[in-house]
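Alright, structures below, take your time with them.
Every number in this text was worked out from the coordinates using simple rules, so none of it is lab data. Everything numeric in this text was worked out from a predicted model, so none of it was measured. Cβ atoms are built from the backbone, for glycine too; each structure is taken alone.
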Structure P
């Protein structure tokens, strides 16, 4: 058994995969309604500095990494180590890091089926209602904003249920440890360098 597998039982991994599938379907539906595509974009979202906050996604990322060939995982880990060093240096200078994700290979994600939530939802306009009732709006990436140029005829993708389901999975994964486990606030590169979460 690989070192991460004790964390993720088959039924749990199935639920994460279903959640990710539903995220992708919602994104595609919104993008289709907007007639929006990432094809031909001069930018690459894989150089965006995103922090991730759940053990569920961290463990599921490693669920995918442990299925790679050893040589590929070694190469990704080396790139992740370099990413961590360069991003920490940029942050120390007061700059937001703009560094390509260590999973990116020739412009494509080498772990596409296991990519994290924000990688699936970023791009199109979206909304999210927090547990306290406050609504947050996300206008979409710069290219999508230019594409729709003020056209509000298509409803933004609602992220609320996806966040709720992810929280439910997180509570299920952590169990009694949910009150004592350290908070997660990591880049994908940091998740790779640290190895699978220890719970």
Structure Q
């Protein structure tokens, strides 16, 4: 099995479920449920940060990345989470340039919550349909006039770019990526293993 490499970007004040939700989905996916314990996921998931120092999440959890920006291997899928820490990272040229360079190589580029704002400031969603946390929809509209902001969708797919609404929406986004690669049956089996409802309805769950 040739496993798809998934890189999840970490930074200080990141929202825990923004990265742990997709991590769980990709790591528990199996192509053969009957051999769940014998066979690995078709996805190989990495945590990546600017340096190898631990990052501290919004809730105080400390997480050690497996790779830094400098030594990260080639990726097939890139996940950019959000959280309060995005406000600082928007002004971090190292982060933005790394996202630009990696976005050119991956097959699928994704974001969770305000991670889409990082994609936006890196110039990676101009001309595309995208979304973000409901509290940040106006911020997205004001910041990126060339982006078609989707306020009513939970997950927005535009070609190879997936953006998702707030926090828990990253789980739904990751399930849609699983479905893109391996079909709906595998994605549904993954959701069932997690005891999570498969997102048949793509309407945003919070409308304000």
Top of P, Q by distance in nm of label points 7 Å out along Cα→Cβ at positions 23 and 111, largest first: Q
Structure with the greatest value (metric Cα Rg over 2.2 N^0.38 Å, for residues 55-134 alone, set P, Q): P
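With distance in nm of label points 7 Å out along Cα→Cβ at positions 47 and 87 coming out at 1.6, pick the structure among P, Q it was computed from.
So the calculation was done on P.
Thinking of P, Q, which structure, once distance in nm of label points 7 Å out along Cα→Cβ at positions 39 and 103 is computed, gives back 3.5? Each step should come with its number before you reach the end.
On the way: P: 2.4; Q: 3.5.
Only one of P, Q returns 3.5 for distance in nm of label points 7 Å out along Cα→Cβ at positions 39 and 103, namely Q.
A value of -15000 was computed for helix-only ellipticity at 222 nm (-39500 (n - 2.57) for each DSSP H run of 4 or more, over all residues; to 500); which of P, Q is the source structure? Walk me through the numbers on the way to the answer.
Working: P: -15000; Q: -9500.
Source structure: P.
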Answer label among P, Q for the case where relative contact order in percent (Cα under 8 Å, 6 or more apart), calculated from the coordinates, equals 21: Q
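Figure out for me which of the structures P, Q the number -0.31, -0.38, -1.01 belongs to, where log10 I(q)/I(0) by the Debye sum over Cα atoms at q = 0.09, 0.10, 0.16 Å⁻¹ was derived from the coordinates. Show your work: numbers first, answer last.
Working: P: -0.37, -0.46, -1.19; Q: -0.31, -0.38, -1.01.
It must be structure Q, since only it matches.
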